[in-house]
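Peer 1: The structures considered in this document are given below.
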Structure I
Amino acid sequence: MKMNSYKNPLEERYSSEEMLYNFSPENKFRNWRKLWIALAEIEKDLGLNISSEQIQELKDQAENIDYGKAAEYEKKFRHDVMAHVHAYGDVAPSAKGIIHLGATSAFVGDNTDLIQMRDGLLIVRKQLVNVIKKLSDFAIQYKDMPTLGFTHFQPAQLTTVGKRATLWLQSLILDFEELEFFLETLRFRGVKGTTGTAASFLELFNGDYSKIKHLDKELSARFGFPKVFGVSGQTYDRKIDAKVVALLSNIAQSAHKFSNDLRLLQNLKEIEEPFEKNQIGSSAMAYKRNPMRSERIGALAKFVMSLSSSSAMVASTQWFERTLDDSANKRLTIPQAFLAIDAILLIWNNIMDGIVVYENRINKHIMDELPFMATEYIIMEEVKAGGDRQEIHEIIRIHSMEASKKVKIEGKENDLIERIMNDNSLKMEKSKIMEVLDPKNFIGFAPIQTEEFIKNEAQPILEKYSSEIGLEAELKV
């Protein structure tokens, strides 16, 4: 194993083989050749002097890519596209003169970028569908289980474990809707020429604009893009890059929110991410069960969010019909944003496959706080029994302060209910006080809200993409 040069952790440790292949040089250069073949075929159909034998030779040699020879040509020409034009011509000599006919570098470069983005988003969509499925199942399974709600990370009114999961799910569904819209509206660059005027094709087709329009739309349709940019400079609008990375950033934000919540819950020992039999939490502290998956989501999510500003700066500083100060940035930003999101969603799926809920621990935390929450109900019942509201409020307030002191200063159990039950000035029956302390009296409509949300928001997505459910989420490390 070569260990004396930098290795990208996204490749070695985190991302799936599917996403890695999507942004691989092999996939890129194979798409270049597919584009050149399609261009030649359509140009032939439109009357240019291109033979069937030339096209057949291009097809026969489409996967015969000599990367060493291409590298030599690129070092010589300082131009990656022309390097591959020459390398292709070497193995398809009869077609050498018609490869890339009328096109500019952005024809293969930009169109391939759009193909990779589209296909990358389809991989992301599959990952999202599976997280949505697992979160939905989790929400329904625990829709009735009361748990402490937190505002400002301070105990608040109760919710349920399942209802809380719908908050994670709702963020993800908002991202999913944005992803669907992006795919529906994504345009292909098509065939536009050097500065977007198609001047080279005007010469080839003797000024027949209808043929140029046909070439543009037919080529785009062949690559699965029903929509084509109506106008462009040399490149497609770099707002597309900014938009797609912003979309990936939004997914990262949702994942980070989930991972933060899970890390806090793991500290409370209420819910834990999977912890494997031989997993080591700390090299020093053998007892530790660190939330490494959630922490990894957080680390990768921060990286993706940081990339959104990079693409925005590129989009905002393009000059006129094009500049080349986008190229190196795009090579880094777009693939790595996709690879990192792919890794994040793999980890999220993996967590949901083995997430653990500790009901007794959750209930203990509820009972530590519930007596305080029950006091408003007790006050109302005492007033109904004929008591003076202000006097009762003062009695309960004093008991609450004493109980709070027991908990915070003396480290003892909350004895508020016991104090109230032993106070002879209060008229409420002891059995009724105990009935009040059922946590399910304090969860409002959480179970119904959970059911309705899954039915109305998540289920339509899961039904539409049912064929994509069933992802294996194994982590590399």
Structure II
Amino acid sequence: MREQACITRPRWHFALQQGWINDPNGLVWFKGEYHLYFQCNPYSNQWDKMHWGHAVSQDLMHWEECQPALVPEEVYEDDQRGGCFSGSVVAHEGRLYAFYTAVSRDKESGQVCSRQCLACSDDGYQFTKYKGNPIISESPSGNSDFRDPKVIFCKDRWQMLVGGTSGSASDRKSHGRIYLYHSEDLIHWNYDGILYEGKDGEGTMFECPDLFELNGKWVITASPMNRTDFLPTIYMVGALSFKNCLFCKESGGTLDLGPHYYASQAYHDRDGRLLSIAWLGGWEWMPWIEDHGPSETKGYRGLMSCPRLLSMTRDGQLRMEPYRSIESTGDLCVRTISINGSLEMAHVNTAEHSLYLHGQISRKKSVRSLSFTFCDDDGHTISLTLDFLFGSIIRDYSKADPWSRSGVKIYRAEIGEEMDVPFDIIYDGNALEVYLFGGRYNISSMLYPTKSDLRISVSSRGGGCKLSWEKVREERARE
């Protein structure tokens, strides 16, 4: 019999009061507040007929849930396993334009139909679907795996990316595709071609594609299905020509090394800074995930990540740091760890508190590895090891709780010469986000301890080190 999980509602991550949540579909500053839209099922804790949920905020940390923004009521979105799928939102001339994938099923052939549609709003709360929907009626490849439109403005016109595949998302021989369209008026769209097609092993379908410019370079992100290295969200940096529908990849990587950072999308905050937010979840083609974790008794399942500030290093590597530091008490803890020693940084009751740690480890050259360990009172443990000798980050979930348990994964990381390890750790509800080296390497996941206490420790192998950190603990509001 499976153990009972400790389910704790977050205070810094957005979650529905009731129902299933997954992909973020839009984050926009509009008429004095942030509007967050997301794919959801407000009637059940299972993925089913999809709606667009809606929440508002002033600070991207404290959210007020609103009524769903899009409800699947039209004939072109009426499939029980369809509805209003993911997309994006843009603000233009005092209106919001929501682009989404409508999924229905042909009653005669039984074929799934995925088409791109539009809805508009003057206040961010009430949307009216365009009478001429769909605005894009079929995939250039003629298949049903055609979804998640992302719209931006560039080169004096609107550009749209849509995810797709050369064949079928379930066919391991297929290659993921990203299609490009353009428009002058946000309604009538012209097809430009395939902006990017994956190679063998890069995924059979690119979900939730995104495009943004940073440091004079263009960045494409996507969440691939059936990728051989199982990375949940990837990015590619390079040069782009909209006129020629051409993207030349120069470098790439992943936004997060954890199992749960999916469908990431980039947005601008009210000050113009670029930030990312994602769904802390995953899908069945990720073989280390048995399910989506346990559900809270009222039917709540799924979280949004904390927003992250995006930046780029000189060598084209993306960095993501916590968008907003949770207010610190200013109390600094300074400790030393002896050779082959360990130190407990925090012991938190997750049912009563959320935890934020900000600090740095300074190591001696002889230190071969450093490990962060997260352990509940039943001995369920995950560890993140920085191997300086071989230049890798090792993620070990083999002894985690039953819902998070998976094997050991090793990722290459350019850390061999790093003597200082800045870190941020956010543990909130069942969400764990770890930021390392100023956001160059991040690991996010959902954890479900079987008892509410969680201990966070650091250990050193091969030499000693100095550890300094600030700890903030906030009381949780009781329901």
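Peer 1: For which of I, II does distance in nm of label points 7 Å out along Cα→Cβ at positions 222 and 238, calculated from the coordinates, equal 3.0?
Peer 2: Going label by label, the one that fits is I.
Peer 1: Using mean projected area of the Cα convex hull in nm², for residues 150-429 alone for the comparison, can you identify which of I, II gives the largest number?
Peer 2: Looking at the calculated values, the largest one is I.
Peer 1: Taking 1.16 as the value of Rg/Rh (Cα atoms, Kirkwood Rh) derived from one of the structures shown (I, II), identify that structure.
Peer 2: Clearly, the read-out refers to I.
Peer 1: Another question about this same structure. Between I, II, which one scores greatest on FRET efficiency 1/(1 + (r/R0)^6) of positions 54 and 438 (r between Cβ atoms, R0 = 30 Å, to 0.05)?
Peer 2: Working: I: 0.00; II: 0.35.
The structure with the largest value is II.
Peer 1: For which of I, II does helix-only ellipticity at 222 nm (-39500 (n - 2.57) for each DSSP H run of 4 or more, over all residues; to 500), calculated from the coordinates, equal 0?
Peer 2: Numbers: I: -20500; II: 0.
Computing helix-only ellipticity at 222 nm (-39500 (n - 2.57) for each DSSP H run of 4 or more, over all residues; to 500) on every structure in I, II gives 0 only for II.
Peer 1: One of I, II was used to compute distance in nm of label points 7 Å out along Cα→Cβ at positions 62 and 374, and the answer was 2.6. Which one was it? Could you put the intermediate results ahead of the total?
Peer 2: Working: I: 7.2; II: 2.6.
Label of the source structure: II.
Peer 1: Output the label of whichever structure in I, II has the greatest value of mean count of other Cβ atoms within 10 Å over residues 134-141. Before the final figure, lay out each step's value.
Peer 2: Numbers: I: 20.2; II: 17.5.
That would be structure I.
Peer 1: 3.3 is what came out when distance in nm of label points 7 Å out along Cα→Cβ at positions 198 and 422 was calculated for one structure; which of I, II is it? The partial results should precede the final answer.
Peer 2: Values: I: 9.0; II: 3.3.
Among I, II, the structure yielding 3.3 for distance in nm of label points 7 Å out along Cα→Cβ at positions 198 and 422 is II.
Peer 1: If you work out relative contact order in percent (Cα under 8 Å, 6 or more apart) for I, II, which one comes out largest?
Peer 2: Biggest value here belongs to I.
Every number here is computed from the coordinates shown, using simple stated rules; none is lab data. Here the structure is a predicted model, which is why all the values come from computation and not from measurement. Cβ atoms are built from the backbone, for glycine too; each structure is taken alone.
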